[in-house]
Structure P
């Protein structure tokens, strides 16, 4: 996998509002209505990540889940990081509504 250029990352960031770039990664914290909703979200993200064989760093704090995405093998951000970020946002909307 090839890392994205600065310009490519800037364009991709427009597609994932709520995410923040930090050096060679992107991060977002999601807030839920309690611990069980947080865990339900993490379980769904784990399934999606496993399908893509690309796993985020996950920090669970009761009603908050922070995800950090980067492609370690490539040494930075790749298209797959932004694909997973979009999927995480979609899953968040599903868990919050459910």
Structure Q
């Protein structure tokens, strides 16, 4: 069994046009490593050059922001739900 990864529309082209993926890994870092191995073009949207989470990407495990849990070291277990949520900015006032 694996964790369920919810992929937002904007990231789907880099992830085989999948809305939901099952990804194995015991931490968010391992999950993202496997994801970027399978879908190499997704790396630039998920991780910075140094391998840390992209600053404009929010990652949640069961509705909890991993930045407040353990970042890439946040544990992941089977049946967890991981959500990727790119930050949205722009517009005019």
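Any read-out appearing in this document is the output of simple, stated calculations on the displayed coordinates, not a laboratory observation. What you are looking at is a predicted structure, and each value in this text was computed from that prediction instead of being measured. Cβ atoms are built from the backbone, for glycine too; each structure is taken alone.
Given a value of -4000 for helix-only ellipticity at 222 nm (-39500 (n - 2.57) for each DSSP H run of 4 or more, over all residues; to 500), calculated from one of P, Q, which structure does it belong to?
Of the structures listed, the value fits Q.
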Give the label, chosen from P, Q, of the structure having the highest value of volume of the Cα convex hull per residue in Å³. Q
For 1.6 (distance in nm of label points 7 Å out along Cα→Cβ at positions 18 and 58, calculated) the corresponding structure among P, Q: P
As an exercise: mean count of other Cβ atoms within 10 Å over residues 2-9, calculated from one structure in P, Q, equals 13.0. Which structure is it? P
